[in-house]
Structure P
């Protein structure tokens, strides 16, 4: 990604509509980037295959496929994908597993604008 903030796209994957809305609003306000949302891991895979995605915010606990499994699937599609895991359960085991599977960051819910800004700025 380059410094032209509007040139990057973020995929937000979370089954909670309020979390997706907060991230969409925050990311657009901070970076004027393109935000695509998915309520399910299965939909996220389809969106990822059709769109150019620069950064993914991915919930760990979702119905059906969990976020860690989706992380593995997305990394199989694109080895260098940048995925930030988000979870209300920021246990050491969850963080360790996410990072060992290739996540570039981990944010514990509830999160704030400053934390989101700090994470995204690492990649733009």
Structure Q
């Protein structure tokens, strides 16, 4: 069994906090200082988070385990999100091309892991 790298967990926690800060500053247009902070928070956080997740995914994993832990939650929460959006937003347009809410990350990680199994 491989030793866990706790420093990567610490970096992921900091990145998650920066994503939260960046999202809370979305409606702060006009103030140059806050826009700079928002730009810094949103510039590198998700690419670095994705890179770390990809690095931690380097060992092979079973296809059905990925379906169970990544694809099923992605589909479930996308359907729940779409149903709630249809109830709340009168002009909501349903699209299978775009996963709901933040489920794009689970879908991207699933695709990465499935392609990783091929090699």
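The numbers here are math on the coordinates, done by the rules we state, and not lab data. These numbers come from a predicted model, not from an experiment. Cβ atoms are built from the backbone, for glycine too; each structure is taken alone.
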Original post:
So semi-axes √(5λ) of the Cα gyration tensor in Å, computed for just one structure, reads 19, 16, 14; which one of P, Q is that?
Top reply: P
Subject >> With helix-only ellipticity at 222 nm (-39500 (n - 2.57) for each DSSP H run of 4 or more, over all residues; to 500) derived as -22500, matching label from P, Q >> reply: Q
Subject >> Entry that produces 14.4 once mean count of other Cβ atoms within 10 Å over residues 11-18 is calculated, selected from P, Q >> reply: Q
Original post:
Comparing structures P, Q by Rg/Rh (Cα atoms, Kirkwood Rh), for residues 43-90 alone, which one has the largest value?
Top reply: Q
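Using distance in nm of label points 7 Å out along Cα→Cβ at positions 35 and 107 for the comparison, can you identify which of P, Q gives the largest number?
Q
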